[in-house]
Structure 1
Amino acid sequence: MKKIALISVSDKTNITEFGKELSVLGYEIIATGNTARILKNSGLKVTLISEITSFPEVFDGRVKTLHPKIFGGILFRRNNQKDIKESELNGIFPIDVVCVNLYPFEETISKPNVDLEETIENIDIGGPSLIRAAAKNYNYVSVLTNPNQYLEFIDQLKSGEINVDKRKELAVEAFSHTAKYDTVISNHLEKVFEQPQNNFRLNFKIEKQLRYGENPHQYATVYGNFHSYFEVFHGKEISYNNIIDLISAVELAEEIGGTACTIIKHCNPAGAAAGSNIYEAYQKALKCDPVSAFGGIVAFTKEVDQITAEKLNEIFLEIICAPSFTNDALEILKKKKNRRLVKQLKPTQGKTLNFKNIPGGVIVQENDSILLNMNDLKVVTKKQPNENEMEDLIFAWKLAKHTKSNAIVFAKDKAALGVGAGQMSRLDSSKLAKMKADEHGLDLKNSVAASDAFFPFADGLLEIIRCGATSVIQPGGSIRDNEVIAAADENNISMVFTGIRHFKH
């Protein structure tokens, strides 16, 4: 019995080489429009699908493979006598290999100003049907959906027939391929047609298996396209915890903006500062908590130069991340073989979804991407913050947003002086921030402070005042706001309400 391979691909990568190998191995090739033309131009003998179906491609190619002679050839069971008789009666020949990939819908919608008509025309209909049919009949049919599969498949064909285990593997990849395709289409059209999202869909391809998760006994894998944002180009393999901390460091640095440096330890700021240059920013950030900075993650918003690299080399750091590094800086930093050096390839900020597993499903929210609107700031005390205090208040507010609740952050001259993170009470966060500042010889006198949420009682504000702050920024919204404002006025400090809360659990 003759062997037939059906080829219909949007991505033509290596398709002529694949077709030639199949032809040498005795396969007859059937194909659709553009694929057939390319294969014929390479010297291959190709039969158009329309010649088999006796029906032309119609509606600008919208219909070309949807025919019983094609789907029958894929789906009939080779060991089923009834199927065999029906195939003979209807002139249906078995199709043993199906090589199909789909219209580039995801690439189409990523283009700027793409119109709806072009989007719709890049929804593949016949392709997913062919793939699913071939995958369903994996006992007899091999289905390929990615050019990366061609070489190994041909090698196995040359050494003998493709065994059922390989066909099962290809079938699972095929169903995953169409599942992702449908997920992208559904998610996009929900937005375009302004429909409610009644289903939460995720479909990411495995990118890298990690050595382990938060702890050595936990399995961990990266899915999606993390490495389109970050290039790890030196040092040990990046770990699960490294990735989580790296994202925290970069997101905070982007929020600060300008020339900034952040130092993160366990997803909380151990230091953060803005400076006139990258070296100054790092020096200021490091002063906040040099002990916790040991083994931390450092992120910069600007290129790392030689003098900064020399300073970075003075302590052990897990990761140094920046948009670029000078050659002199790299020569210095690469002397430490295990430390990871990471190049940030593009911004991480944007409107995305955050989700966590819960029993029976997931809980989903938008990420906290809201920015502080200066026009919404409300000075609620008799005393007004001066210009420098206002700049520091905004800086401290950004840090509090990226610090685990309950969060209290003290800052001055656009540098963190003390950070109280993840405590059960705001009082404890204030005391912790003061203790850390004292440990490192930092004076909180005339500093400013930010609280990620309102003060339910005046005692939290009074603790901050005792620490030395002269101006405070907080959301407001407590039923005891008047009591808190009165305490600020009695102690002659200024206080600003944002109207925005930034809990981070």
Structure 2
Amino acid sequence: MTSALISALARDLGAAGFTVDTLAELWGADAAEALHRGHRVPALRALAAAEPTPAATLATAFVLGLAVEPRALDEALPTLTAAGAVELGLVAVDGTPLLDLRPYSVVDGRGVASWWIASDLGELALGHAIPEHHVLGVGGASTTLSSLLVPAEVEVALDLGTGCGIQALHAARYARRVIATDISERALALAAFNAELNAVTSIEFRLGSLFEPVEGEQFGHVISNPPFVITPRAESVPEYEYRDGGMIGDALVASVVQSVGAHLIPGGIAQLLGNWECGETDGLARVEAWVAETGLDAWVVERERQSVEQYAETWIRDGGTRPGAEFDRLYAAWLDDFATRQVAEVGFGYIALRKPVDGIPTLRRFEHYGQPLGGSLGDHIAAVFSAHDWLRGHDDESLRSSAVTIASDVTEERHYWPGEEHPTVMLLRQGSGFARSVQMGTALSAVVGACDGELTIGQISDAVADLMQVDSDELSAEVLPELRELVLTGFLLP
């Protein structure tokens, strides 16, 4: 019976045109931004001025979290009906929403995916702090991780800590089967609901903590948005299941990093988000120590650092606690906890790990990159691993004998003092990937500018040395390490 009701819901949502684009048209970009900040008045004003439609009714109930008349639900969900919505647990008998249900859309290597995602009502709809068993919908961390996913066509993928199931849905676009785990029965129930609502049948859901539900199993791709938030283990501090792994400090992320290798097939990749503490030991150095004994290739990008004060404020507010006495009590608990470990800052970033086919790890890259990122980066991350493998097979002499080309998204920028003939600064800029910029010296600029795939690096380097009237071996020794970095990061293509 439930499956029939879910099918009816899917038909009604589709018929109503309940999509991301429809919502954008209903209330516009400014109201959408206000909603993102936790304010629904602009969206309500826009709906009040518009013609009533099934999509507007659904948006009012399931996005804005406001009660609608059962009769209006009957009109918006003619196949399911209001009674069916009650039976599915979407609304109460009086039309008060019990779940958040909204459209989601993404573009990846397979094209456009459009889904509907159900989760628990947030603070805006509840009017108070969220409960500890809250199942989060698609948030900023979710979209960040999904944008990073390598489009690995694998037999089986693992979504560790699936929550509402969004990463499992992404993984199902590339993997023949997906196993999704979570410690929360409620999360698994909602994730299964979302899979069925979107007609995705290749996901298996298992209850349990971390890798316990998949003991002895290996995967081509492991994905995890783990409960990485560092939370005080103190009395009366809420332990939100979606973000708190129940361990001290950053131990949960460390545990995932140190355990995942046993669950990867040779060549398999693991990708996760994480927080790490920065104190007497630099945060990236801590992650490097976690990776040291894993036998895995690793590329770790620290995107930002927050002071412990900023971090505490962010996550206390995330739980729905507003400034006041309770906020101050929790704030003190957070700062006390960090003080016990002499933590001054918390880093946030991305971790990509790979199990070498030959068992010998050769990539260990740990970097801070604080510039904004956008778009899908999965193909770029896969290309970095491939470029590393290519470089590994080329010593300096072999590299000199190779031809490379400038990637199509790369541009050169030059800055001059007024009236001067020669530039004072030369930059290479990358239009996609991590949108990096690299400052070049004269020699590197001349070599890169001639990389059209026709001449080898050695031929170009020697010609540039001749033009600059410098020793060719010295110029080659100067530019080869820089060229390796440009190949690794995608400026130059083998």
Structure 3
Amino acid sequence: MENKLALINGIGVTMDEQNRSCQAVYIKNGVILKIGTSLEIKILAEKEQASIIDLAGKTFLPGLHDCHVHMMSTGLSAIGIDLYHCRSINEVLETLTKEKTNNHQEWIFGNRLDESRLAEKRPPTASELDVCFKDRPVYLVDRGLHYTQVNTIALEMIAFAEDEAGLSRDQAGNLTGRLHSQANSHARKYFFDKMTREQRETAIRHTAQTAVEMGVTTIHAMEGGDLSSDQDIPVFLDIIEDLPVHVVLHWCATKVADAVEKGLKIIGTDILLDGSIGSRTAAFKEPYADDQQAVGELYYSDEWVTDYIENAHKAGLQTGFHAIGQRAISQVLNCLERALNRFPVADHRFRIEHFGFPDQRDIRRAASLGAVISTQPAFTYLRGGPDSVYAERLGEKRNRRAYPLREFLDAGIVVSGGSDSNVTPINPILGIHAAVNPPYRQNAISPAAALRLFTIDGAFTAREEKVRGSLTPGKAADITVLDQNPLAVAPDAIKDIEVMMTIYQGKIVFKK
């Protein structure tokens, strides 16, 4: 049965350089067939006996992209205990105690723990958690996903090696339960591997539904590897065609042959070269302002990173890495340059996720090497500025240069936008607003440039600009309808725009 739909009497922002605006669009079998005036599209729709929706002046655009989402982790947050509101260790303990289930076989799972918001500026230790939960394992996830906090029984169950990297100890040499690096990956794998297939599918579907309610029609999903569990990948592949959103699956694995065997086109991209600002693990040359002993961490050697890039390119796979601190950014560009010298690739679209604190030389290098940047404007909007965790950790000079989007675009780099959910929420309207209204004006970009991050340039980053990302005849009928035009409202009011409808492959998957 044919699926035919027309949208008329709208304000169409096409993101197509050849035809930038329209009043109406005609969709057939999941594909855009024609854009034009309301009259001509209405005549066509009536002739074809299509459904017609009168938008009554609302704005419609290409379906919005979120180019960095942890779908499994985001879905799990719906069943975990949210700790973001907590302002002290005591409040964390009270929240966990109040919200815990009565099933003593089930781990107590807390998420969005943000130590920068706690009065003590640290998470509760294993011994502090033991006071309330001596016989029940506790697993708490940092808001930035860069460390895990567990109690003593959880440490015993996970069974770490004595010399495992990333096990934090107090001055007396006792384990604190705070896990970084290899220990964090070990704990995450242990916790996620215990999930059932039904739990995994529920989490994925929850995130997909959350996304379409926020106007998202394409998600770049960062899954498996050290971020969650490789057991998630078969579940994604089983249900991916049945989701109400297009998912570009990034398996964050270290073995290229495994991705080839699964028929994937991308590998890695959120393999961590360094950590985060909040946990002081993003790698810098200079010490952190609030801890002169900390300069962050690099998790992989240059040789390993270079070989990984080269092997991915030889297999025809797109790839990339997470790099936030200046030292990690320099490392990944050095390795990309070496890999391309060994095995040249003309249009590799190597992704650097975040690209938070590059110096000007590395911005120019990223452009000349053909890297694309997948970044998160809401990071600085929500956590930057003069009185923020970024300012506290980095000092004013570095903080002012956090995520300088204007410099990226001026250098000619293609930039895409995302949320890193559940670090910040899936909300591309907030992302657009944040890119236009950053804490420091020199990093601001125009609303039109910001919209590109979440539409056509998001599609480009995934090598999909020929099939989605603009309202162009022949492309997928992925459309987001808004109550106002982000290019016409006052720049400081973009965040207040509401999603009225989301259309994926010609079908309405959300309607307000």
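Read the figures in this text as sums done on the coordinates, not as results from a lab. Computed from a predicted model, the values in this text were never measured in an experiment. Cβ atoms are built from the backbone, for glycine too; each structure is taken alone.
Which of 1, 2, 3 yields 10.9 for mean count of other Cβ atoms within 10 Å over residues 215-222, as computed? Only one of 1, 2, 3 returns 10.9 for mean count of other Cβ atoms within 10 Å over residues 215-222, namely 1.
In this comparison of 1, 2, 3, the computed figure 1.13 for Rg/Rh (Cα atoms, Kirkwood Rh) is attributed to 1. Assuming 16, 43, 25, 13, 3 is P(r) over Cα pairs in 10 Å bins from 0, in percent, for residues 95-190 alone as calculated from a single structure, say which of 1, 2, 3 it is. Source structure: 1. Suppose mean projected area of the Cα convex hull in nm², for residues 31-318 alone works out to 20.6; of 1, 2, 3, which structure was it derived from? It must be structure 3, since only it matches.
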